[in-house]
1. Out of I, II, choose the structure whose coordinates give mean count of other Cβ atoms within 10 Å over residues 19-26 equal to 13.4 when calculated.
2. 1.00 is what came out when FRET efficiency 1/(1 + (r/R0)^6) of positions 51 and 99 (r between Cβ atoms, R0 = 30 Å, to 0.05) was calculated for one structure; which of I, II is it?
3. Could you tell me which structure in I, II was used to calculate distance in nm of label points 7 Å out along Cα→Cβ at positions 147 and 267 as 4.1?
4. helix-only ellipticity at 222 nm (-39500 (n - 2.57) for each DSSP H run of 4 or more, over all residues; to 500) computed as -9500: which structure among I, II?
5. Once Kirkwood radius over Cα pairs in Å is calculated for all of I, II, which comes out largest?
6. Taking mean count of other Cβ atoms within 10 Å over residues 83-90 as the quantity of interest, name the structure among I, II where it is greatest.
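Just so it is clear, none of the values below were taken in a lab; they were calculated from the coordinates. It should be emphasised that the depicted structure is a prediction, and the values quoted were computed from it without experimental measurement. Cβ atoms are built from the backbone, for glycine too; each structure is taken alone.
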Structure I
Amino acid sequence: MSHLDVVRLLGVDAPARPEGEGYGRVVPEDFELLVRALPQGVIAASVLLGGADVPVRSLEDFTRDTALRIADMREALESREQELWAPLHPRPHGMVPWGRTADDGVLLWDTAAADTADWTTVLTDTDFQFWLDLPFSASEFVARALRGRAEGTPAFETYQEYESGTFWKVAEDKRARAAVLANRDVGAVEEIVTRLRSIGVPGVRAYAEELLDRAAGAYGALPEDYLAVMREFPGGVVAGVRVFPASAEPGAPALRRPDEDGPFLQWGEVGGRAFGWLTAEGAPEEWRVAHVEPDGSALTRLEDQTFATFLRRRLRGDDSLS
């Protein structure tokens, strides 16, 4: 998917691509051409592209305006002793911000691939506790947001149009979610799902459901709390916990049995420990979180923690693994 798909969805004219201008050398070409084609504004009431002079000449120049944001992300992770699957810029192959959400989340590239055309998108919330790992270019991410937007949501607004129009609907939704989270009796699933939806980018839920549908039946029945969360979360990191997608391309981490004949079904990892369930223990609603030491020497079962309650405990600052 290219910038032209986004341009067609927005109904604007794309300027001709200049020849020999060095596009794609520092950051993905599709992003540079998208920035060149679109005015500054808000896409699908959710996505704001970072402003940049294109073609980009260096990552130092490109990240100058987001350096403080990167520092905030790094500080938040270090203060909570949390890790991601990739570092942040300027470390080698560090994730680089390319945009933000209307709710002040951050859009980044995973720059592990040598070719910038293969860089994929990472989306994090404003509190840097949810990191969504998405195999999309910037153009595909924006196109999915456009296609997934609710009826009546404008495809594009200038900043002035957004602030006098859709902003108020976004603010109303934000207040409603805050009321849910302020309820002391909110359930673990509802709390996590509400926080995920507060990221506010259409198209993400549809992709998460695609992954869950692909995994349907592969491991039999699964706990309802896991299914409810993974309908919203396509995989990534939650409060320092690497949560695998429900399904993935061959060779990529996903929900799996490390031993095909064994009872342990792994859904993620923390600090090298494999996290999952012992599936021989009754019905899925009775499964409790268990983890295996990195060397496989011991298995610990968290007697009172389901998938959702364990993640909520982490989100609330309790990093206990027992």
Structure II
Amino acid sequence: MEANSAASRHKLRLQNKLVEMGYSMEDFPGDWDAEWEEIMENPQLFSPDSSDSVYKTLEACIVREKERREADERDIRRSMRENEITSFISSLKIPPWMNRVDILQLPTIEDMIQQNDFSIPVTVKNWEMATPRISQEIDSYALYIQRKLCELMLVKVSVTDSSETNAQDELKDSVQTLNYPTSFFGCSCCSVSLLRYPSLLSHNNYSSTKVVVTQRLKFDHDATSIAKSLLTCLSLIPDNIDEAIFQCLRCQDHLVPPLSWDELVYHFVVKKYEYSKANAKWRLKPFTEDLYDDHALTGPIPIALLTKSEAETLRLKTAGKKLVKIRLPF
């Protein structure tokens, strides 16, 4: 009890002195400030000789607490402004892949949010005034994302005129390459592969698309090369390849179900990976020849484009088997 009484007197003495110095009890940090708590709860740290340094430390704790509270208040105000912005977003013409993070980072919207330290509400009037600028920034952002994707594919985009209209016109041909059924990307963060434009832009809604494109996406040269080879094997390329159904002729027909285009490419990507891995081990042995590649893209035609009835027949043969998942194992 005596120790507790001494600690209480010590704490009260420090607090009274701080009040005399112009601070109020509301200014004081709580037990989350380890430095403050150590001084307040330990009488042995306080003596008349060390009082000046102790009070300087306590004042620094109070200043730090003030800054923390102000930061919390700014975060609350920012959240309020962002929610106000979100309520107006439906009035904009936005690409389907553009997420909330992208929109809130547009320059005009960011200025509206930060105005007067996040303290000015976003009203219908100032939103309507800003809408033309925001629409232009959305177009510019979409253009920027397309450019970055083309750069990942090593597609050269030459712009001879700095105007937005000419930039869009000159980029149009290059962007067509993004829509090819042979253009595949992968995510370096989660190992998901066979992502295609434009759905790949919605791969991660927790970060800005700019971050995803510039820091996470990579162009999948292997998958793209395999897709090009498979496409050349078809005597007739379907108008909408994403709705077409295929069969792998390298597998026994009771082992692999009918596949979509993306699943077909994935199937051959995995088979190439498995073969390369097995062949690397095989080459360590005293043999001069490589293993037989049962999914080589040379030789007999490796795939077939199925009609609906053919696809249904194959589906019945493979009933109960899981379709190939579009996710690489490495």
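1. I
2. Clearly, the read-out refers to I.
3. Matching structure: II.
4. The read-out comes from structure I.
5. Greatest value across I, II: structure II.
6. Once mean count of other Cβ atoms within 10 Å over residues 83-90 is worked out for each structure, I has the highest.
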